[in-house]
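Multiple structures are listed underneath, in structure tokens.
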Structure 1
Amino acid sequence: MALIKIEEKYDYLKDVLLSILLICIAFVVNTGISIKGLYQDDLLMWSTRRGVGFLKYVFPDKMRKFRPVYWVVAWIYQGILKNNLAVIVPINIIIGAGIAIGVYFFAKSLSKSRGISFTLSAMFLVSRFSYYNIGQFLGVMEAMAIIFAVSMLYFLYGYINGKNNLYYYYACIFFFINCFTHERFIVLFPMLLFAVFVKEYKRLFKGGLLATLVNTFLAITVFILTIGIRFIALKSFVPEGTGGSKVSKTFKITEFFAALKTEVLYILGINTGPDYLNGIRFMDVNIFIKLIIFIGILGFIAFLLKFIFHIIKYRKNTESGLIKNILLFLGFIIGSIVSSAVTIRVEMRWIYAPYLFTLLLTAYIYGVDKKIFVIKSKNKKIGTSLSRIFHISFSTVVFFLIWAFCMIMSDIYYRGHYDKIHIFSGQHRANSLAQETYYKYGRNLSNKRIYIIKNDFKLSSFDAREFFRALEPDIGEDIVTFIDNYREIGQVDEDMIVLSEDLKNKEYINVTDFLRNIKVENIYGHYTDGWTDEEGRFNVMSGEKGQIHFEIMYPGELEGDEQIEIEVNGKKETLYLVSNISYYDIETTPNTVIPIHMKSNFYMPDALEQRGEKKLSFILNIKIE
């Protein structure tokens, strides 16, 4: 008994270590993905919480989609995060790793192999389909939908394989809440009826009518309730499509079948469709990676054919529930594929669920194959071989590992082209905007004015305002101003941030210092914060009107004889200070560099520093028109 307990603890420790390894893989494979500022749907979702109560947020008056379960979680999640957007990706990674660990234990129960289940979980984590789950605030919604769908599959699998009705009730609950997390999973309803049929059909002809009717009635009631609630909320039975489209208006049967083909090819490792949705099309993939993908497909086909051959050859030793279990997994795969094929385009994030169901089906197939070999080995009908020693089909393992290796390699390659996906290119712009403003200026933007030149990225006033409010809630309405030319803003002072756009690299560039140096090019004695020595020489770029306005501030006590000699383009004039703030205007040629020399007969006696050869004298603010 002691030895058994020690072995059980050792097995438990193995599972813990492999779970930790999965977490490490999740962080390593997603290195480089970050959220510093919110973009598109994330920004809209974030902004809807401001000034709205909990009930209004979860049950808004006007909505295109009805996802109250997710909105409850989003409300809590956003309240916890506050403005700490940088932690969204690490949290998403941990959630993804948590799902992978759950998949590991589910796959382990199916395959009866720790190595196979770990490999499948690693494939899930490395998959290119995880991009949205990790790289967006709304990725939590996709993760929740996957968790609920897998939970529904787990309980239905247990139910049809001998567990009591409680498992079926749990499956109904997860189906119900998933329909209000992401509406596309409503297509899994037939699997509830399927489970009742395959569980009860034998008993149905032996007096088990009551159990069949009760569970069937429960499933239909849950479905009708789901549809009814959605109709009350949306006034429509047909779910909305992606990108603001309506399925009732955009659905075409030819495009539906084309989308089905696209999704199947995605699962096999072949990217189809435009690269703004997948990063890189298969036709543009490196020839070596193409070869790897084809080898992986052949390995998977061989794995399936070997299984079919095995079942036919040893059909007497095949478990009785084989067909119903395979149909259960196929139902989840097909259902989640169909639900993603009815709208205007196929996005890779929708393939994550059917891909996961495919991985679980693979685990089940391997487990059945292994069980057959264990039985045959005990019957001594298999000769001495690696298969008999390890109770596995050696060729099955080889085919599986070929497929797994090729899928992991191709997914890693595809991940290298994430920057071409529209979500990541947009997120990159948002990150650069946050980096060049919020993270560069001490996270205090409330007193700053941000100017964006040209606005070729088409950032709306609403998005600009909400973008910075997500980072700092007290930001004013007019923090961002769009300008056509830097000459429109005059002198760049300390409270101004000026951004330009790098269209090639799709990012914002902070040109504040550059423009400040163009507007006022210091030669000596004048500094960016306005302080000027007893003598200073600098160049000023005049504006479109050719007007330069000086505001001279002396923060000390005037004695009555303070004066400044100002030389502009070789012409000298003396300014006498009669108050602590004096003004001096220059009329000159528009858009021209004007050399200026200033020399005072006073300095700040209490100045704590001296920057140049002369002492600090006054503060000079320059405005240009």
Structure 2
Amino acid sequence: MNGHRALFALAACLVAVGLARDAWDGWVERTQLPPTLTETSAEMRDRNGTVMRVFGVEDGRIRLAVPQGGVDPTLTNMLIAYEDKRFRTHNGVDLRAMGRAVGQALWSGRVVSGGSTLTMQAARLLENSGTGSVRGKIRQMRVAWALERRLSKDDILHLYLQHAPYGGRIEGVRSASFVWFGKEPGRLSPAEAALLVALPQAPEARRPDRHPKAARAARDRVLARIGLDTVTAPVPHAMRPLPRLAPHLADTRRVDDPLAARFDTTLDADLQAQIEALVRTHAAAQPEGVSVAVMVADHQNGEIIARVGAPHYTDAAGALGFVDMTWAKRSPGSTLKPVIYALAFDRGLAHPETIFTDQPTRFGRYAPQNFDGYFRGDVTAREALTLSLNIPPVALTDALGPERLMATLRRFGAKPVLPGAAPGLAVALGGVGLSLEDMMMIYAGLAQLGNELTLTDVPMDISPGGQIIVPRAAWHVGDILRGIAPPADARAGLAYKTGTSYGHRDAWALGYDGQHVIGVWMGRPDGTPVPGAFGGDHAAPILFEAFGRLKPTYAPPPPPPPDTLIMTTADLPPNLRRFGARSGDQAAPRLVFPPDGAVLGQAETYLKVEGGTLPLTVLLNGSPVATGLRDRLVEIGQLGPGFARIAVVDAAGKSAHAEVEARP
């Protein structure tokens, strides 16, 4: 008899002759059990519960939590039938099986069958103990008896399925199902279940990727033992990579809450995978070091459904792939122009058919140029935005005030970063730092007809935000953006705008339909130029392809609000037909009363205006209430109750504004 058989026999004899019953009971009751609640791999899931990212536990092992009822009964029934037929009836140690194992070993001179029950195997896995000594075997038996007294049979089976080894760093049946079959263990074929039953007995010697013959033979023995025909299907030839979608977001969530076991998101795993593949394809065609970031959101509920921070989660090709470029502050180029026009439409400074003069113009020491160096002369606001001209939006920003533009960006939820202490006119053309997430919130707000909208990748109820820009102004902007020609072979009808920052450091494209908004950024994370990179040529195709992966057709835009003025230039009020040229000789109008922020009663309201070129136009909440005025004391009737926006526009297109509140 060799040493192993002797130890095994001795353990069986100790159990057989044992201690007295009362002493045995006390001995079992005093057992100190190992922890049964062990750390499992944290995981991030999408909106449907699909696993997107798995984090390792100690020593880098992967031990996915096995939910109760989450394993195909085919596997559990097969496991019991093959490993421990009397599992449901014994008290943790099957003396009959152990006696048979000892007898077979003595008769044949080798171990023919094991005597360990599933409960004993669970005990061994919990303590990570071996079976090569008398003391080790007795300890397993003692823990098994104690487990049976304190846990149900299903709980013990669950412990085994949670801790069983399946090769390499893989522990637990759920982890194994992912790496060997690429799916949850809720639905398994008999062949798949048989392989998962066989692997834990010799996880390295039977690893399908290294020892396929041994794995297949072990699988077939399990099938034969329970009376099923063997199958011709091959065993898996390689471990499948565990899901690693949205790695930047997963790491952020993990850092924010390192003790969480599960991170739920609003992302869609299928769409995320498609957008990641799209980003990798386009980045591969760019010069070395170029990165791409894309976000997709539903602007109806504020949920982010795809978020890609870089093409690869490595620093390969010098692209700094570990940097999440959805958060990085970059120059937005021309993508802020729609906000400027929306503000101008809101404040009564302009209408889509208002004529601007696109010509060389100096604003103090600032003399902006068009991107191509050409000037177009007289153009409508619609044409100026469509062509992305620079003089008209700078002139509007001068009239509005850069501070108002910055305040509007913040109200949309953006967090702009300025290069200096105070904003200047350069912000109109991208002289401010904004992230892709900032721009997504701004464009989502425009898509929602000027309402504030918080975007989130964490499941939560989003409360409606306040009105930032009047609906008709936002609608006008969307109507103009839908008229911009798409890239070649792309579907028309998407409201979108591109942008290119100074020095070709950033290429942008943002667009929306009636339900979704998508943003694209391309550039080098270190801020060095990408010669020849333009938003229209490089970012826009990604935008339209992303929409193509999202859905086959665009959701229809909202109808124009009831107070929308859709008319030609000739039909506009005289002061809106042409935006006035800047003049240092004539001061802009000043609203003496009421001052900005005033609280008024609901009696007749009078306006007192100083300066400006007559005639004057008064707008209330963006709608003209008086035109052609040559008196600087104006009665506009009762206000409110509530907040109101008053604007006075002179013949030169200059304006004064006040926001007031009327109370009973």
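Each reported figure results from applying straightforward, stated rules to the coordinates on display, with no laboratory input. Treat the numbers as computed from the prediction; the structure is a model and nothing was measured. Cβ atoms are built from the backbone, for glycine too; each structure is taken alone.
If you work out distance in nm of label points 7 Å out along Cα→Cβ at positions 250 and 418 for 1, 2, which one comes out largest?
Largest one: structure 2.
Consider the structures 1, 2: one of them gives 21.4 for Kirkwood radius over Cα pairs in Å, for residues 98-433 alone as calculated from the coordinates. Say which. It must be structure 1, since only it matches. Work out the source of 90 here, i.e. which of 1, 2 gives that when volume of the Cα convex hull per residue in Å³, for residues 218-257 alone is computed. Comparing all candidates, it corresponds to 1. A value of -10000 for helix-only ellipticity at 222 nm (-39500 (n - 2.57) for each DSSP H run of 4 or more, over all residues; to 500), calculated from one of 1, 2, originates in structure 2. Among the shown structures 1, 2, from which was the value 1.7 of distance in nm of label points 7 Å out along Cα→Cβ at positions 570 and 594 calculated? Here the read-out was taken from 1. When distance in nm of label points 7 Å out along Cα→Cβ at positions 122 and 354 is computed for each of 1, 2, the one that comes out at 7.5 is 2. With respect to distance in nm of label points 7 Å out along Cα→Cβ at positions 58 and 162, the largest value across structures 1, 2 is given by 1. Using FRET efficiency 1/(1 + (r/R0)^6) of positions 154 and 266 (r between Cβ atoms, R0 = 41 Å, to 0.05) as the calculated read-out, with 0.75 as its value, let me know the right label among 1, 2. That value comes from structure 2.
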